[in-house]
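Please go over the structures that come below.
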Structure I
Amino acid sequence: MHPLLIYIGSGWIFWGGVITLLVSCLSGIGAGKGWRLHLAQTAAVLGILQIALSSTPVPGWLWWLLLLATAGTMAALQFRYGKRRIVQGVFGAVILAAAVFELPYWLDGEPVAVRGRVRILADSISSGIGFAGERVWSVLLDEEHPGRIENRAVPGSRVSTSRRTLEQFRFCPGDVLVIELGGNDLLGGVPGAEFRRKLDGLLGVAASFDVPVLMFELPLPPFRSSYLRAQRELAAKYGVTLIPRRRFAAVLSGGGSTVDGLHLSNYGHGKMAAVVRRCLLFD
């Protein structure tokens, strides 16, 4: 997959925006009419644009504060406002608040203990597409832990169509559920509100089985933050452990990771197995 798409989809562009805004904030302090003024103005615009493109579900109140702080500092720079340092200080505080809000979602959680089997509810990323010699990531894990991996991934699955598959699982104490879904909903143009409603229903069923659940965050194109907001809010509601989207995006990144820009090659399956492996602790 193209590096620019990975940069955006993984959410790293959000941190690029934060750094660019901080550059604007620092270069704007005491800037006259020279290059520092132009740098501060350009960086402010580029920074806020990167955050907008990142599909990061920043709370509405914080997003408006960020926009107002950016506009305020632009005005202060343009009109040489006498208390520019105060404006820049407020600007910097709002930028850091956005960073502090997002940072916890980038940290890996503690590995989930597996005493039974790992059940996988997923789409073609995990089922594979059947090319000659394909070894999907679940097979790689099953070779390490024979008989303890059950892959029920179905090509083309959406959140809505996977609920019936989930209801057919027979969980035992010590089992763990891994969910890798949502890509087909995204590509199919499912509205964010509908995606949220369907995911709420799916995770509600998963919660009824009383087993630990891990779910991959989706790498996202610009302006689809409603998907990630739904995943994060519903994960908190049902006690689901999220695997950061940067992990999924890293699997798709680099030459040879996919066979068609999306579906995993054997190299990509190996990377996906490594991501899941680090999230689990087999007894």
Structure II
Amino acid sequence: MDWHDIPSLSALRAFEATARHNSFSAAARELNVTHAAIAQHVRGLEADFGAELVFRQGAGMGLTDAGRALALSLGEGFSTIASGVRDIRALRQNRPLTVGMTPTFAENWLMPRIGAFWTEHPEIELVLQPSYAVVDMRRDGLDLAIRYGHGEWAGLDTELLVNANYVVVGAPELAAKGEGSSMKDLCALPWVFETQRLEQRVWAQEVGLDLSCTPITKLPTNALVLSAARAGAGLSIQGRALVERDLKSGNLVCLHEAPLSTLGYYLVTRPVARSEALKIFVRWLKSVVAAEASG
């Protein structure tokens, strides 16, 4: 399509509205512009085509033969556009809500709680995409991502869901051996780490844990790390949000906690209008966090 051969779309909209209403004033009200702006657009089209499109008819406007032909074509064209837009919006509203997150967050925070959402909102289909890979929300079709960090992702809207500062945890029997100890003294106890998560080790060294002389077991996933920690196989470093239930139930005991910071799990969305399903899911996530914080 050669857009150079097509007049301004604003002018075509102005004429199409004038033709439907037989009035510059009514067209101006519909398009929220001035009467003069509509008249100027229509006169501009007439100059471009070299033909009259409208003429004064009593209190309103009449259409010439050229005007009627153009109005018919524009009506059909704009109707096709409107239909296509409605179809795309309906597709967005009706498709499943796609949510990306790390496998750790999915396994240890979301899945123990998600049953309540499914019970409350069976009409909303959720597609959960756990992954450690860096994702492109537009490319991967994500409506929402739940990301761990300080909330600084350029070009995206972010909102803190829950703080997730690191804590050192262990099963009660093992934790009793290190109760009151400094991080340096905890080197003598066994530890479990996820193979790929280096940031936990960096943090451990920063707070005084000498990994060179610490007995460490490496496991491929954080789910296995947590299972080992609950079984007493070693101490573990976790985001507090992931082990809150374990701490409340007594399955794990906290031996050390980092000062509160902006580190946490953030709700990340693209800067576009949110679907109703996304609004509902975000409200539910926030309500869970609020309820657990007050409880």
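Bear in mind that the values in this text are calculations on the coordinates, not laboratory data. Keep in mind the model is a prediction, meaning the values are calculated, not measured. Cβ atoms are built from the backbone, for glycine too; each structure is taken alone.
Of note:
- Source structure (of I, II) for relative contact order in percent (Cα under 8 Å, 6 or more apart), computed value 24: I
- When FRET efficiency 1/(1 + (r/R0)^6) of positions 12 and 228 (r between Cβ atoms, R0 = 41 Å, to 0.05) is computed for each of I, II, the one that comes out at 0.05 is II.
- Here mean count of other Cβ atoms within 10 Å over residues 156-163 was derived from just one of the structures I, II, and that gives 16.4; the source is II.
- Parent structure of the calculated result 18.4, given that mean count of other Cβ atoms within 10 Å over residues 20-27 is the read-out and I, II the choices: II
- Computed -18000 for helix-only ellipticity at 222 nm (-39500 (n - 2.57) for each DSSP H run of 4 or more, over all residues; to 500) - originating structure among I, II: I
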